[in-house]
1. With distance in nm of label points 7 Å out along Cα→Cβ at positions 273 and 441 computed per structure, which member of I, II shows the largest figure?
2. Suppose P(r) over Cα pairs in 10 Å bins from 0, in percent works out to 4, 19, 28, 26, 16, 6, 2, 0, 0; of I, II, which structure was it derived from?
3. Determine which structure produced the value 16.2 for mean count of other Cβ atoms within 10 Å over residues 433-440, calculated from the coordinates; the candidates are I, II.
4. Could you tell me which structure in I, II was used to calculate helix-only ellipticity at 222 nm (-39500 (n - 2.57) for each DSSP H run of 4 or more, over all residues; to 500) as -1000?
Structure I
Amino acid sequence: MRRHALALAALLAGCTEQVPACADPTLRFDGTRCVAVGDGGLDAGPSPLDAGHDAGADAGVDAGCPAGEEACGGACVDVSTSAEHCGTCNTPCAAPRACRARACVDDPVEVSTAPTHTCVRRASGRVACWGSNQHGQLGDGSLEDRLSPVAVEGVTDAAAISVVGVVGATRAGNGCLRRRGGQVLCWGYNERGRLGVEAPGDQPAPAAVITSGGAPLAGAARVGAGWTYACATVNDAATRLLCWGLFGTFRAPAPITAVPTAGEIVELAVGVEHACVVAADRRAYCWGTNTRGQLGDGTTTPRPTSAAAVRQGGVELGGLSGVAVTETSACAWRTSGVVACWGDRERLGVEPPIDDALDAQDVPTLTDVTGLFAGQYASATCATRSSTDEVVCWGIDIVRSVRDGAVRLAYTPTAVVGIEGASQLSVATSHACALVGPEVRCWGRNDFGQLGDGTRDPRADPVSVVLPP
């Protein structure tokens, strides 16, 4: 017994750092954990602090730290969520990855849907896509359909993404992204050079958009892909709005006029054959096809390259935070949370009968909106609400359409169950996806694997997408 006591004294005397105190005064710290001192010497049995824990699994758990934490650098740390000590001490996650469940993860930050495929941008700047790939719209360098996410080739610094496509035998689709340095890349279906890239034909991997002078388009602040064309905003000496593609008379990026050039454009939304922006003056300006009044200027006159201000009750609609467009309509929301829509009568958020709205009409039930998201090709518009934390949609009712096996409409805003608290979402013709916390959740039709759950089964209820590491 004396021999064991001397050994313990020698052990303690040889320490150069302060020995942690055990909460129980009858215990002693043996360099790894608190143990009992018995007549026979150091007891290898578990202390009350170790009760219920496996010694092998918790060998790194330091005494005095709450359950589930470890002592790292002199502090108790939850290694299941710490980006500096992920899983174990001194195992950092490379920025901007987060630590979750003791593993470094690259969270999704933006999702974009097309009728037959979906893409997501991650915190690191990488992009992953899934679904139909007949024309290279997944950007992975192949033409192979994917039921689960695959990485877009060569992209590690994306700052924004936008994808689009059509339903039908062609299963055509494409996408564009803005890099952190302002360069714009596009890929996928390239009929008659609509992508604005140098090479002809479909592009299965991203390629730079080329200006009329032969140089890559640079300095972009926002980008949006439409079916027949794409647009970007460029902030240099003055704000410029440039578009390229089949609609109008341009292939290389060309300016859209009559949009205020002072200050940055707040939001850009591109539809099938029309588009809108919210300018720095907080007014909406739209251009393109106008068969259903989707430009909101009080007429049905098309405006291929010159935008018109959206009007309500004879005056320009102002005080806006953002705008979203479908194939034949558009909606904007004010800083007050009120929503106004124009165009196709089935997309206005009100019960019929009603005629197409050639100028903006308020949606009477929405006064607390924090974001608007719309889909192309006769799809839906969705809004996030602050008072209920829910998402409501009107237009195509994707949930009912899946359950009934036929297209159903929701004329007024209807809540979608399972995506409460969503921070961002994207709507396509017959499916949609939302970001809910660190998850991507998708629902709707799944003929081409566009839900990303590894199947082709339709889902009325949102399912989580498992992204690659």
Structure II
Amino acid sequence: MTYKALLLRGSGIVLCLTLASGVSPLFSKSDGPPAAKKLSLKPASISRLIQSAYTPDYLIHDDRSIVIDDVKIAFQTTKTGCDIVIPDTEADDGKGGTTTIPGKRHSVSASRGATVKFKIKGRDIAFAVYPDRLDRLHYFPANAVQATLGKTPVTFVDANFNGVYFDEGIDHVIVGKAGQYAFPFYKTIAMPDFIYVFEVGDKDVTVTPQEYTTKDLAREVQMTLNKVRIDFGLVPVVSDPEWDVHCHNHSEYMRLNTRRTHDEQPGLEGYTAKGHEAGVASNLSFKKEAGDAVYDLWDTPLHGYRMRASWYAKGAFGAVPGYTTIMVRSLEQPATPMLKPYVFPPNNSVNIPVDWRDEDPDPRVKNDAGNGYPITYYVIGWDHGDIPESMSVTLEAQAKKTWTNVDVQVTYSAATGPSNVFSGMLVPIYVLPINALNPNTLYRLTAKFKLKGKEYNEVSCFTTGTGKGQQVWDTTQQ
């Protein structure tokens, strides 16, 4: 099958939750949002590696520490893992005085990891400290509660240790029983069945399920995109109802005129000024099945760049058979800023495809090389990120415990990309392996770059699966 795309210029607390039940299966025609009911949020334990594109770097090293309630908790690396050092703290003794809680040193093995629990000023605190496939320990807040949205278990994490689980843009959400990526909690979350709107009160939380504003094929496109984004801990995309209409109109314009184009010409059937604007700001796909458009665009270096971005939070969607319009110009900045460079595929991800389909324009410097699955970097900034002053990337494949270098194309500026492609437009930061990656292989990625005078050295890893495309992405990170 041929494909061609066009490029755009606290702990132990039980809360009361009002929630709907009886959700329709994904992509089935909905009979409307389910009826609401009250549900108790139960304490949840986290006993696995959790990471997020939206938090500071939680990789453990010797100068790593965190302050909770003015108490400094230190991490110290050891030959076998790390120690978490808790100092003596004072707590209310219940009699108008204080009592001393002795400090403790918790040892964590780099091969197994552990969920470490301790008290700070009488309050229960927990860290999930677990290794990635490079045997590096990472920590993540583990004070959490769990509920069910529709039929999906969802864990809410008290990321700032204040005893609350619903601080917007700060606390985090983990979807699924074994999800390993988290995204910030927002009061509107577009899950792959309904959009859930949260009202956070002093004593309880009310959740109102709502239909997607998109309809039919466009709804399928949006739900498919959100399924993949949630899988990797990326904020699911909500849509703007007004721009949904304009995206639909642009798809209809292309169908009526049998044209594959971002632009609309006045005088042609279906022309609208806003439809033209939507087309210019969108990715286009011409798959007959609208949901397939997401998988094809997602895997490409250029078109997929914004679709995989952590800051892509609000867009618009329109689709008629054979013509899909996905507005990838984010219409709203997320409440959570970028706190660190972010790479896709994210650290420790699995089932990554070995290659990708072609796109137009061609992102390869040499048209006959660069078929390995693209790696995308997002450095500090919003909407497109900042451009590094310099950058070098090393990609290595592991075989029998030996690392072997993989030839790559590194593009971070117009000068390092293909000629005449990035003239006067956004330059995505991407790495293209020259050849297809090996299946079922662990890869280590080291990126060194300079941004605004600061030197960065980012190391991550991912593991390939056996194939590419929709079959791969239907295999989740769980």
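1. On the way: I: 3.7; II: 5.4.
Top value of distance in nm of label points 7 Å out along Cα→Cβ at positions 273 and 441, among I, II, belongs to structure II.
2. Values: I: 4, 19, 25, 20, 10, 7, 7, 5, 2, 0, 0; II: 4, 19, 28, 26, 16, 6, 2, 0, 0.
Comparing all candidates, it corresponds to II.
3. Details: I: 20.4; II: 16.2.
Answer by label: II.
4. Numbers: I: -1000; II: -3500.
This figure was derived from I.
Quick note: the coordinates plus some simple rules give every number you see, no bench work behind them. Because the structure is a prediction, the values reported are computed rather than measured. Cβ atoms are built from the backbone, for glycine too; each structure is taken alone.
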